[in-house]
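Next up, some structures in structure tokens.
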Structure 1
């Protein structure tokens, strides 16, 4: 993946975290839980990409 794509994923993760906090404030815990799953997936993917980049 290119550097720009990885940076975009980081930005998406930050936006998802912000949205999740808004959902929790509104009391929409089920949607916040689903966002948590998506954030975890993004974090896992970004960690994998960073590990691959360190090997190169």
Structure 2
């Protein structure tokens, strides 16, 4: 298998791309945690309602 050797310039571009990807992940992590918490609470409420009211009947 032939593995191409990267030039110093290509390596630096790859590092910069990695830094930018890490920056995006840092920005969206708090948002995704809030969304996840909302989804979990919504599922919990739906579960409680379905348990107390019973399953809906399909027509």
Matching -32500 (helix-only ellipticity at 222 nm (-39500 (n - 2.57) for each DSSP H run of 4 or more, over all residues; to 500), computed) against labels 1, 2 points to structure 1
Kindly point out which one of 1, 2 the value 4, 14, 9, 10, 10, 8, 8, 7, 7, 6, 5, 5, 5, 0 was derived from, the read-out being P(r) over Cα pairs in 5 Å bins from 0, in percent. 2
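The numbers here are math on the coordinates, done by the rules we state, and not lab data. Quick caveat: nothing in here was measured; it's all calculated off a predicted structure.
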